[in-house]
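Please find the structures below.
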Structure 1
Amino acid sequence: MPLSLTHQEHLRQRYAAVHPGWQPSSRVYRDLVARRLGPDICVLDLGCGRGGIMERLHPRACFAAGLDPDERSLREHRAPTLPRTCGLADALPYTDGAFDLVCSSWVLEHLQCPEHVFAEIARVLRPGGRFVFVTPNARHPLLILNRALGWTKGRLVDRLYDRKELDIFPATYLANTPAQIEALADGAGLELTALHLIGDPTYLAFNEFLFRAACLLERVTPRRRRVHIVGECVRR
């Protein structure tokens with residue numbers, strides 16, 4: 001039976017109940033973005049898909065826009081008043097310094113030329129502007145297994161995790177370790193100011209035994225190898 005998002009959320013609540021202070025990466029990312037919003041802030045949701053974080057948070061900004069390469073996702077976006085553009089992250093259709101904040105969830109793992117994307121993000125940010133992101137950590141054992149088995153093109157993900165085929169995209173993992181991200185940021189004129197490595201035992205929890213095994217794996221996984229990375233960069 002596929003592992004649904006609803007069941008994953010239930011397991012995360014169980015995990016949080018016995019690990020005080022732990023929060024899933026999605027919440028850490030959301031809270032970090034929310035802290036940077038305000039009535040004078042212009043924000044770009046890079047890879048907005050059908051909703052993204054700006055689905056609910058865009059009223060907090062002066063101006064918010066979304067960009068995604070998938071036209072169907074843009075047409076089905078759940079915040080119809082949000083201005084949306086079909087385009088690629090390595091050629092952003094915006095003027096220099098157009099935004100105070102760029103946010104991006106589950107995008108960095110799909111980049112073919114991450115150095116170009118980081119340069120474009122820096123270009124559209126004003127001096128002092130911020131780039132906030134969440135992405136998988138390629139050094140986590142699950143991601144290493146994923147690459148070893150050739151599942152980076154989305155095969156089996158729809159069966160294992162109850163995802164629609166249209167929402168599955170090939171992964172490259174070229175910007176998915178702390179060292180890679182720091183180097184890419186520095187090369188683009190961005191300073192990496194925050195990096196949160198966050199564990200999550202729910203990805204292989206297809207039954208109670210596997211959930212408990214995954215919890216044990218989290219206990220022994222070094223911090224730098226935890227499954228998710230939430231980070232923030234500032235344009236110099």
Structure 2
Amino acid sequence: MITESIEKFRKTYKIVVTSGPTREFIDTIRFLSNPSTGRMGYYIAKAGINLGYKVTYIHGPVPARFGDVEDAENISVISTVDMLTEVIKQIEPYTILIMAAAPADYRPEKKFDYKLKKKENPEIKFVPNPDILNTVHEMLSDKNIPHVLLIGFAAEIQNALEYAISKLERKHLDMIFLNDLSKSGSGFGVDTNELTVIHKDKSYEKWTTDSKEKLGYRIINEIEKCWG
């Protein structure tokens with residue numbers, strides 16, 4: 001049964017979900033990216049809609065079936081800077097930002113405006129992309145924007161829990177979900193995930209492997225349990 005407080009929470013907060021990879025172009029056809037399909041973010045956004053939230057779904061280049069979420073505001077982006085720009089537009093009081101995307105950490109310092117030839121063998125220098133969650137946190141402080149929850153994801157292989165807790169602290173998150181890529185049936189391009197939810201006080205709970213569709217609901221319910 002939905003309690004009165006949860007019902008009020010759903011009417012008060014909007015959800016912004018980022019999803020999928022970003023692409024950082026080296027020349028007109030080659031780019032730096034990763035294998036993320038956006039499946040997890042898609043199902044979080046879909047669960048949000050089905051639970052009665054207003055949802056904005058910001059996704060990178062994902063397969064068509066993980067593109068637009070019915071009844072959500074859908075925004076398609078390419079690069080990490082593009083994603084940051086769209087996220088910033090959405091941040092206002094009573095926003096839950098769920099950063100399920102896997103944006104590229106680096107981009108080429110220079111993009112060649114033609115297709116590079118093999119014989120050119122150029123040296124390509126990479127520069128850091130802006131950190132979306134840290135940028136949003138700084139904006140919240142600078143502009144004194146209240147009632148914004150920052151929810152992150154950590155996709156790790158080695159020392160997974162340690163790195164996820166470090167990310168929680170460094171990015172000033174309210175909650176983070178660890179996706180241990182060393183586990184079978186978890187990570188990019190599969191239907192399931194084995195998540196560990198880590199709270200702001202560093203307490204954590206390991207969830208059993210489940211479908212990403214079901215986890216979409218469980219993730220939102222966990223947020224509601226803490227703040228609803």
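Throughout, read-outs are computed from the coordinates displayed, never taken from laboratory work. The structure displayed is predicted, hence computed values, not measured ones. Cβ atoms are built from the backbone, for glycine too; each structure is taken alone.
Structural remarks
- Top of 1, 2 by mean count of other Cβ atoms within 10 Å over residues 14-21, largest first: 2
- Origin of the value 27, 19, 12, where semi-axes √(5λ) of the Cα gyration tensor in Å, for residues 54-181 alone was derived from one of 1, 2: 1
- Computed over structures 1, 2, FRET efficiency 1/(1 + (r/R0)^6) of positions 38 and 214 (r between Cβ atoms, R0 = 35 Å, to 0.05) reaches its largest value in 2.
- With FRET efficiency 1/(1 + (r/R0)^6) of positions 70 and 94 (r between Cβ atoms, R0 = 25 Å, to 0.05) derived as 0.60, matching label from 1, 2: 2
- Rg/Rh (Cα atoms, Kirkwood Rh) - structure with the largest value, from 1, 2: 2
- Test item: distance in nm of label points 7 Å out along Cα→Cβ at positions 78 and 118 calculated as 3.2, pick one of 1, 2: 1
- Among 1, 2, structure where distance in nm of label points 7 Å out along Cα→Cβ at positions 6 and 134 as derived comes to 3.7: 2
- Each of 1, 2 could give distance in nm of label points 7 Å out along Cα→Cβ at positions 30 and 206, but the derived value 4.2 comes from 2.
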